[in-house]
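What follows is calculated from the coordinates using simple rules that are stated; it is not laboratory data. Just so we're clear, the structure is a prediction, and the values are computed from it rather than from any experiment. Cβ atoms are built from the backbone, for glycine too; each structure is taken alone.
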Structure P
Amino acid sequence: MSEQHKELHGDDNLHRVRHSLAHVMAAAVQELFPGVKFGIGPAIDNGFYYDFDLEHHFVPEDLKTIEKKMKNLIGAAHKFERVELSRAEALRHFAEKGEKYKVELINDLPDDAVISVYRSGPFEDLCKGPHVDHFGKLKAFKLTSIAGAYWRGSEKNPMLQRIYGVAFETQPELDAYLKQQEEAARRDHRKLGKQLDLYSINEVVGPGLVLWHPNGARIRHSIETFWKEEHFKGGYDLVNTPHIGRAGLWETSGHLGFYSASMYAPMKIDEIEYYAKPMNCPFHIEIYKSRSRSYRDLPLRWAELGTVYRFEKAGVLHGLLRVRGFTQDDAHIICTPEQMESETIEVLRFSMNILRTFGLTDIKAYLATRPPDAVGDPALWEAAQRSLRAAADKEGVAVELDEGGGAFYGPKIDLKVKDAIGREWQMSTIQFDFNEPERFKMEYTASDGQKHRPYMIHRALLGSLERFFGVLIEHYAGNFPAWLAPVQAKVLSITSEEEDYAREIAGKLKAAGVRVATDLRPDMINGKIRDAALEKPPYIVIVGKKEKEAGNISLRLRGNRSVFGVDTGEFIKNLSGEIAARENTPRY
């Protein structure tokens, strides 16, 4: 299951509504397209889907027909009735109906599993529930899209047709969601990336590999510069590591044992196998081990903008949000047990401040605790979990607990942010690791003169520059604040008589460190303003006869606002201050 379509399990009412609507949709398809065979139909984030096997190929017009049939069935208010069957009864029943996918599912169930069927009017399905009482309780839904989906997610299995729907308990909630989706489509980073000439991905270079164009690279430079400055202020040192490493490194780290499906095939150099790195941490550990360490050296805070490569199936690649090569803003904090809590508090504070600078202020923490297969001393886990919780409490950030949801090698806190239209995005991860220090036999000499294992905390703050950039594009809808915008001011002349004055203004802006562009074409000014607005600079500077005679400028601002007769020196001072302070709200 992809991250975008996470299957949900639960007993809350909204889950029941969505799960029940999947059955209603399947019932409608069964009436409209006799002979259809059924895959699965779960509730998912914001809605539901069902997978179908039939000769007819669904087209968008079919969704309206299916929706209409669903509403007719809902009007009939069929009850959901649960029937339990023995394994033999269930196998015989679905085999007689020719439902091969259901038969396969039954065969995979444990011997002691309770096998239940839900019947509702003309439709029945192998299902463990739960559902609403009857169809009549289902109101607010809409079918949204059609996609192909391999049975059980395997390319070796048949391709089925999947219909997605969204559903909420009330019509106003559905309307709000659909409006949000319309706004999300307007903000789609793939569309804006092309419009603003920020980046591209093509088949010649390879899917999932990003080409940063000059405009995008300008923004990336601003992000990286800020990132580096803040890390130096925060007591970090920067490191750089290679793109490949010997197989033995990845064997020691455990990646070849646990993560090889996400790694690319090895290359041979001098008859020795090397792998493109999927992560930076083993290299940082080798830097640590390059000499002996004392407790007086700790904590060490090492950060890197390191490009890594991970195999992702073609079907899950998605613009900048899911790629195969990306630059991870990685950091590792190596400390003593006594420093653990203070370092955790500091790294969370640091992460929150960075995110807030980008205008991402609605932040929530998710704390994942010790799973059953965990490695390491349970007491260390408890101490680490307490420090993560203490850090979140000190920052005043809301925490949702994910009991047993940690990785096997340590607990973690994920920071998720809501963007300008209320969507939640995974951002920073602060992850303890009790595994790698042991595997690599990391040591430091403590005050007692004995060798001890240090604690290691992984921290990806922005996640990756590519994904973070995609989120920023959509958060700002391409209207980047001045400190990030590739062009911070664009100067337009109204007629050829003001060309020299426009060049003079542009020169003053450039001298002040402003990224500036000009449009001196002999075209009508309204057309030039329209063209400039499509590029979304924070400020469009317009100079005509009046401005030239008065020695000032006029501004065209986002939202079609205009300000006339602005003193040039005052504008440059305000814009320079806005950029230097990395303000997200314009001063004009």
Structure Q
Amino acid sequence: MSRRKRRKKTLLTQQWFKLDFHIHTPASADYQQDNVTYLDILKEAERKGLDMIALTDHNTVSGYNKMMDEIDDLELLERLGRLKPEEEKQLQEYRRLLDKILLLTGFEFTATFGFHILGIFPPDTPIRDLEFLLLQLNIPPDQLDAGATEVGATSDVLTAYRLIDEAGGLVIAAHANSSHGVALQGLSFGGQTRIAFTQDPHLHALEVTDLEKKGKKTTARFFDGSKPEYPRRMRCIQGSDAHRLTRAPNNAKELGIGERITEVLLNEKSFEALYEVLSGSDFARTRPYRPESRPFDYILAAREEGPNIVQEFHERYAQRGGYRDAIIADVCAFANTNGGTLYIGVADDAKKPAVGVGASPTRIVNMFQKEIETRITPALNLTIDIQETQGIKVVRIVVPRGKETPYTMDESEIYLRSEAETTRAVRDEIVELVKRGLGMRSPTPAMEATAETTETTEGLIPQPASTPPPRTGVEVAKVETRNNTHYYTMRDLRNGNLVKNVTRRSARHLWRYAIEEAENNPVQPSQVRWMGDIGLWKRREQGKQIRYDLVQRIQDQEHVYYGVTEEGLHGPWSVLVGE
């Protein structure tokens, strides 16, 4: 059984496969159990029902190499007719297990400042190629077989992402939300560093330790694409990070093989199929494995979160009543904003039972494909498929962030997504969409500026602020009167855009609220809860969200930010409101 022939693809229709992305062997210097063999590792993976595993020792591939050398030695003895009975049994067991389990090779690289990155490769990748890659990542030659977690000054995180990706590997940020993770929890690195480390295009996924948890504080929720400074939705997966065969008897956190599993929906059991999924935008094709309960229901979890800038729900889809037009408008808005997902056949209230799309869901899929192809311009490459939630079939539309903005509905209507609301774009927003489509502005919707704007006789000019403003909500930046009509300049805090010539009649919901509050209920500084130069003016619940009206003093001038959501809070603002 040569190394080239050890790789096996099992052609199937789509099927869920159980995978542990993060397994150490005795080749890691911090391995915790004695007398564990490589055959023991494969046997334990089989016992846990794993279909695919990845060996990821610290800064080395010597563990995988030792396993392959052991098999090669047994095969040589077999060819020479010198196999002992126990050795023949061992070889047959290796063959049986490697025929059943797809074994991937890789490593856990320690980048600059101690951040850990998983590089996972096809099983037929030459060991020499991986060792050369580790040398490129500045692992000292005398440390290539050490399996040490600390190996001195190595490559930085972004260089490591790029080199691993260019070498054909999957790039996964190891335990991103905990120690040595790139999400930088508890460390004093700047926000721009965290953004770069978690939004880089060479990064395929974040390995997290809280994938099974619910609530707004989970890592997957943080990186779901709704935060302005983190517009790229990141796939979150889980792995055991097993430094032992079985769980430690006196420490529940020291997991064994297959005790934190990810399920992946693949067309076939192969590295290529896995790479395609982790490189794609269908986030329903990975989920945490639950051996003793119902499979993870992505749609129910999404409904519990409710509508936001990247997801919406439509219980009805008939043309009569305008339901279908609203869905097409959402598609247009998502394409023009940050992409998103629509679920058709369910309400946004998770307590309401799903109604589904009837007995012919395929007909509904075909109908929406035709509607979108006909009514959205330019052409948009999106995904429309059938999903299941609570035993009911629904239709899902996954819309990418468009590259050829502005996208129009029925050739002339242009929509944008503003938090959980789809609205018609106004003139200045259309101008920004045209600039984006022509490559004249940054492709990220996150607001990069950290300065405020102050009105002067020369217009709106940036002024330095000790605390950057919130990243969601709006500010009434300027008002002028022409022909007895007030015209407002609104500043969108999510993307920094200034939208001029807004009237009460043309204002969308949040803008109208801000205008009415500014004119009818102006801020009373004595009633603001101040914390230095920032303050909380109002807190109100709207649907499933809490919105804040916040105040900031800059150069003796007060700026009021209306309708700030939790996604827009950062640093001192989070402390101010208690988030």
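Structures compared: P, Q; top value of distance in nm of label points 7 Å out along Cα→Cβ at positions 71 and 319, i.e. the largest, recorded for Q. Among candidates P, Q, the computation of helix-only ellipticity at 222 nm (-39500 (n - 2.57) for each DSSP H run of 4 or more, over all residues; to 500) that gave -8000 used structure Q. Please state which of the structures P, Q yields 11.7 when Kirkwood radius over Cα pairs in Å, for residues 95-134 alone is computed from it. Structure Q accounts for this read-out.
Where does the value 209 come from, among P, Q, when volume of the Cα convex hull per residue in Å³ is the thing being computed? Only one of P, Q returns 209 for volume of the Cα convex hull per residue in Å³, namely P. So mean count of other Cβ atoms within 10 Å over residues 175-182, computed for just one structure, reads 13.8; which one of P, Q is that? For mean count of other Cβ atoms within 10 Å over residues 175-182, the value 13.8 is produced by structure P. When Rg and Dmax of the Cα atoms in Å, for residues 167-406 alone is computed for each of P, Q, the one that comes out at 21.0, 66 is P.
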